[in-house]
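Engineer: Read through the structures below before going on.
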Structure 1
Amino acid sequence: MFNIIGATGNIGNRAAEILLGRGEKVRVVSRDAAKLRPLVSKGSEAAVGDLKDTTFLTRAFSGVDAVFAMIPPDYSATDFRVYQNEVGASIANAITRSGVKYVVNLSSQGAELPTGTGPILGLHDQELRLNGLPGVNVLHLRPTYFMENLLMNIPLINEKGIAGSAVRGNQPFAMIATRDIAERVAEHLVRRDFNGKAVKDLLGQRDLTLKEAISIIGNRIGWPELKYVQFTYEEASKGMMAMGISPDMSRRFIEMSMALNDGLFAVGRPRTAENTTPTAIEDFAGTFAAAFEATAHSKAA
């Protein structure tokens, strides 16, 4: 049996479905039982509770062959680092108490850096925390910038006819579709092909700039003139808070944008056949188009 944290998110949900499709037994974790029902209907076992509750999490990990571990984002957190440390420590303690021997941990590009990366810093801490667990085999997957992050532009496109963020539009960097991450997660859980403490980069299909990505998406959604605009850090922060993201989380996202602009992570990373994944931005543009069209239908209704 495999345990999946974050089973209602893009990566965890897809990984659980892949495993279930292979006939594997899967236990999925969430605070919201209703959101787990689609996976339960496909044969998974639900574990409903709070990730900060180590006793609950220990029970959820008991009897499993391997765990997919991650710290789900909490965009409303008043202090995101405190939240990350609480959840991260609970996961690590539950791994020890339950006797789990294999963990695939969702980390990030930039997790090797001890400062200046915003929310990624909590994943740096979690790597160190899991590396300190004796007798546990841990694989840290370090994917790059999610293509799904581009979906946050849909309200801006609808309202102002542009896309944008605080990241430079001409900075080429690696981008990845979350479905490719999920494929690797499921593969490593089943094969358990890692020993000790290991790290693997996942860099997507190719490097590209946000101007290039938005141009491709614009053509796919029928907006060939769609432009990418770089906002000032202050403008971007205000925009995020207007979307309901906490001031602390907004500040951390700005720090991450600064690091990306400065090329501190995900920029110029050496590519290999192993760390390059198949989904291109042209493929993801279809996903974006479907989400964009859904908002149009919602507004019409």
Structure 2
Amino acid sequence: MTSIARSVLDVIGHTPMVRLERVGAGVPAPLVAKLEWLTPGGSDKDRVALAIVERAEREGLLDHETTVVEPTSGNIGISLAIVCALRGYRLILTMPEFVPQWRVKLLRALGAEVVLTPATQGMAGAVEKAEELCATLPRVFRPAQFDNPANPDAHAFTADEIWADTGGNLSAVVASVATGGTISGVGRRLKSLKPDVLVVAVQPAESPVLTGGSPGAHAIYGMGAPFVPGVYDETVIDRVLSVPEREAYQITRRLLREEGLLTGPAGGAAVAGALRVARDLPQGAAPVVVILPDALERYAETDALDRLRPPPSRLGRA
């Protein structure tokens, strides 16, 4: 029997897990990271894009006469472009002009049509343009990742992978919240397998909307929408931790230098939260699993790499 996949869609998921031996040194429970960027599209959104498209196909909402339209500035666009390329669907993505040019070029290379909207209008302008396009096209499907239940449902498989790789031996699972699909879907499934597992969501301290606070500007790219997403299921969340951007970048720097993990700042924030959880557990407790959603390269054209520079050296100073 061959183990060669039929297409790139067949290798979405099944991401590896590694122990954080150095960053997690000295805490009572081991830290284990699930590396979600080691998937074809480079983020956990691959699972979501595939699940959304497959469900739409099953429900008769998507065929080759249908155009997929989605406003985005992030990872879901790349994942949708890959899935639509393999499935043969026309994809139109509306994006603010401030998105990195490499992302626009990559999406177009994958076959997506990219419509740019004025930077001054932000994501609201991209959403408005998507709605305008939908009104002019004869048959349209909107993935709507913030509200589509296929988003968290996709992460039942993420939970099954965690369960299999840990042998069901885990104390907690921790993830940063973007759409909320990852922690909601993983948490729901793990709770069905082990009701006492602790499910922890991480939000930016500068924008604590999940705990009733006001949205605010922050630099923890890849997480922290300025609203509570529709797919975020607070009923499965045991704890919400607020991580300041300074702490998120400190941990991201440690993950780079001590573990060799090229995670983005949302992953750093998640690990910062996981460290807090692990410190509260008794010595010898089962591992705390933390999900790292994407890679640092996604944010190369932001100030993320500048924020990760080490403190100035004191060598040569009096």
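Engineer: Have a look at 1, 2 and say which one yields 2.8 for distance in nm of label points 7 Å out along Cα→Cβ at positions 32 and 240, as calculated.
Structural biologist: Only structure 2 yields this read-out.
Engineer: Taking distance in nm of label points 7 Å out along Cα→Cβ at positions 24 and 56 as the criterion, which structure among 1, 2 has the greatest value?
Structural biologist: That would be structure 2.
Engineer: Follow-up question, since we're still on this one. For mean count of other Cβ atoms within 10 Å over residues 160-167, which of the structures 1, 2 scores highest?
Structural biologist: 1
Engineer: Same structure, new question: As an exercise: percent of Cα pairs over 13 Å apart, for residues 88-127 alone, calculated from one structure in 1, 2, equals 53. Which structure is it?
Structural biologist: Here the read-out was taken from 1.
Engineer: Ranked by volume of the Cα convex hull per residue in Å³, which of 1, 2 sits at the highest value?
Structural biologist: Ranking 1, 2 on volume of the Cα convex hull per residue in Å³, first place is 2.
Engineer: Then there is this: If helix-only ellipticity at 222 nm (-39500 (n - 2.57) for each DSSP H run of 4 or more, over all residues; to 500) is calculated from each of 1, 2, which structure is the one that comes out at -14500?
Structural biologist: Only structure 1 yields this read-out.
None of the figures in this text is laboratory data; all of them are computed from the coordinates on show. If you're wondering where the values come from, they're calculated on a predicted model, not measured in any experiment. Cβ atoms are built from the backbone, for glycine too; each structure is taken alone.
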